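Q: Following this line, the structures themselves.
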Structure I
Amino acid sequence: MARTARSSAPAVRDVLMMATPSKNADLRWFGGFHASDPFPAFSAGGRRIGLLPGMEVGRAKEESAFDEVLNLTAIIGDLRKTNPKAGVADAIVFAALQQGIHRFRVPADFPVGLFQRLRELGLELHPVGAQHNERGTPELFPARQVKSKAELAGIRAGNVAAVAGFKAVEKVLAEAKADKKGVLQWQGKTLTAEILKEEAQVAILRRGGLCDIGLIIAPGDQAVDCHCSGSGPVRANELIVCDIYPRHIASHHYGDMTRTYLKGKASAKQRKMVHAVLEAQRRAIKAIRAGVTGAKVHTVVQDYFKSLGYKTGLVKGVYVGFFHGTGHGLGYDIHEDPALSTRNPHPLVAGNAVTVEPGLYYPGIGGCRFEDCVVVTKKGCEFLSSHPYDWEIA
């Protein structure tokens, strides 16, 4: 009986959000508008409607992708003529009913207090969060996974900024010299991960990017923890994982690239590991095309590493080998669907933008990861990033 009741109920297609677009990629995508304060927005029969504070209405009408911009401040002011306690919830209900809408889907991170108040006022709300349908696409905004030409251009621009960071790091490493203890010196002082980060960030900013959620420059065994940001002195003959993921300021899209470096001369184990990771990335990229699952691409990398004898697992309390996914989607968020990992059994589709970043990590040898971005096509994929893989710096 319950199944029959659900199937006979009207489909809930319209979406309601209350968020800050500078922090919420769904709202940024939905409204095409950047703001640092929260506001409500909803869809109504395919139209996108934003309720903006009075001070933002003019800019939103000029810059946003909303089909209609309503003045939230004015609506609340009018409602308070008859209801002195009227607030945002009352304004949302008023605007929704004006459009003939009384039920919405809302994301799982929708504000709890507002959710309760809207229900008290009679709106029917259905949380959907990041759930996926049978095709593996998010229920809230499935179109976000297929990038437009403008979105792909934004990702490319983010990666151009990342490349500026790599060039800055390469320049410093080329100029650095090792002291008698093997510690690198640069411009009269000990070279540290912090100095490399600073040089990279300055170059990235000059190319229109911003490392608003940080970056990774992890020397030696620090990089065995694949998300260790890195700190302290840099030594000769050790691997340095440099993972740069800047946001392109103008488009608000992220780039994401990784290169591994070594100043000096690599050992046989280091060289073998670097070549293995580069080949694994090449194989993964070759495997990507529409119709192939993210899990399958990941398996290609896992099988290759196993064939070379690289073991993955917990050793003395430390994870070693290849213990993360092969890649992830990106765009307005640095980590989006679809994933290239065992948790994604769904086929990739043309227009998905994903990173490809296999890695290997062993104490005593260090960490190694190479990462590029591609867009999935019907027959393969195309690069959204470009930079040489010249990892050994004399």
Structure II
Amino acid sequence: MQIWAIFWHIRILTDQPIAISGVGLVRILPVIFFSLISGAVADSYNRRTIIFITQSSAAVLALILGLLTLWGYITLWYIYLLTALQAVVVAFDGPARAALIPNLVPTEDLANAFSLNSIASDAGSVIGPAVSGFVIAASGQASVYLINAISYVAVIVALILIGDIPQKMQPHINGVSWSSIREGIGFIISKPIIFSSMILDFIATFFASANTLMPFVANDVLHVNVVAYGWLSAAQSVGAMTAAVIISQVHQLRKQGPLFLSAVFIFGLATVVFGAAASFAVAWTALAVTGAADGVSTIIRNTIRQLQTPDEMRGRMTSVNQIFFQGGPQLGELEAGAAAQLFGTPFAIISGGIGCIIGLGFIIAKWPRIWRYDGDEPMMAGATAD
């Protein structure tokens, strides 16, 4: 709810596309600065405790954003500042959260676990943007932020109910240090299947990310209201959740490499269709297809990386990956905003989809091994769960 409400909020405060793209910049800089450290932290300290701290911090930041908006003190710069602080929280939350999943389930169930995790996340991403439009229309912008703050209570209760979780940790004396960070980077570079999937993730999302332009598409291209904007914002998650439900029921997912690469191609093609759409129905359908394709891609690449990474290295692997999978869309949104400012919103989106497809061709040519990945290759390590 909150991120889509922020996009709409900035569109109310200014009509300049470049301003809304500033959100992407302030969201990625903290990730770049802190991700490598946060990965070492996730491998050296209790991951459940880390998530407890990050989620509590996120609740406080959402509350501050809501109160500033409610009391009429909010400005564009306050939104940037609070979004940047939220990004610092995400930088530490992401590696701990992703590395925790293999500690909870057996190795053979990991792909299904990531599918179920995607269903849970995508369900929130469907309901959140759709509800945010109704909430803004019914009770104002501040209500979205305040509801978000309250929602963290459920997350914190869930963390308490999970209980203790076993994990293999780096000794603290070697934990958060440059040597441990360098070890994580070296591991990723030495694994072409992991490294190439990260590069592809970055290229695809850099060129085909235009989420921050959604208010401009809704307002200036499709000419729909805030409620329709909410449904448009939820379309990608509807597609992603549908894909996750299907994959969660597949016992053994084979031909993962071709499936992964085909999903990226469909993602770029559907982005082109979305950018050219002149009606709400076509735009919504194209976004749903991009969500489904991205959902398939996300599940496969997460499964590949986690199964090919030892447990004591997973936090650092995820932290490097976080730079790629968050850096791509955030920097891509900045690029999309600049392109929209210069050439218009449709051009920015269409050219991004084309760039995604060209980038895919480069990855296949550079690392052809990823096309041959099947999913039954030897694993580096299993999950620690019984």
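The numbers here are math on the coordinates, done by the rules we state, and not lab data. Only a predicted model underlies this, so the values are computations on that prediction, with no experimental measurement involved. Cβ atoms are built from the backbone, for glycine too; each structure is taken alone.
Q: Assign the value -26500, calculated as helix-only ellipticity at 222 nm (-39500 (n - 2.57) for each DSSP H run of 4 or more, over all residues; to 500), to the correct structure from I, II. Intermediate results must be reported in sequence, preceding the final value.
A: Details: I: -10000; II: -26500.
That value comes from structure II.
Q: Can you spot which of I, II the value 0.85 was calculated from, given it is FRET efficiency 1/(1 + (r/R0)^6) of positions 155 and 283 (r between Cβ atoms, R0 = 30 Å, to 0.05)?
A: Values: I: 0.85; II: 0.40.
For FRET efficiency 1/(1 + (r/R0)^6) of positions 155 and 283 (r between Cβ atoms, R0 = 30 Å, to 0.05), the value 0.85 is produced by structure I.
Q: Also, I was wondering about something else. With Rg and Dmax of the Cα atoms in Å coming out at 24.5, 80, pick the structure among I, II it was computed from. Let's see the in-between values first.
A: Details: I: 24.5, 80; II: 20.1, 59.
Checking each candidate, the match is I.
Q: Same structure, new question: With distance in nm of label points 7 Å out along Cα→Cβ at positions 59 and 355 coming out at 3.0, pick the structure among I, II it was computed from.
A: On the way: I: 3.0; II: 3.9.
The structure behind it is I.
Q: Determine which structure produced the value -0.67, -1.00 for log10 I(q)/I(0) by the Debye sum over Cα atoms at q = 0.12, 0.16 Å⁻¹, for residues 91-194 alone, calculated from the coordinates; the candidates are I, II.
A: II
Q: Who wins on distance in nm of label points 7 Å out along Cα→Cβ at positions 139 and 219 among I, II, i.e. which is largest? Intermediate results must be reported in sequence, preceding the final value.
A: Working: I: 5.0; II: 2.5.
With respect to distance in nm of label points 7 Å out along Cα→Cβ at positions 139 and 219, the highest-scoring structure among I, II is I.
Q: To which of I, II does the computed value 2.7 (distance in nm of label points 7 Å out along Cα→Cβ at positions 251 and 347) belong?
A: Values: I: 2.7; II: 5.4.
Going through each structure in turn, the value belongs to I.
Q: Output the label of whichever structure in I, II has the greatest value of relative contact order in percent (Cα under 8 Å, 6 or more apart).
A: Values: I: 13; II: 31.
Largest one: structure II.
Q: Match the computed value -0.37, -0.94, -1.03 of log10 I(q)/I(0) by the Debye sum over Cα atoms at q = 0.14, 0.27, 0.30 Å⁻¹, for residues 291-330 alone to one of the structures I, II, and report its label.
A: Details: I: -0.37, -0.94, -1.03; II: -0.34, -0.97, -1.04.
That value comes from structure I.
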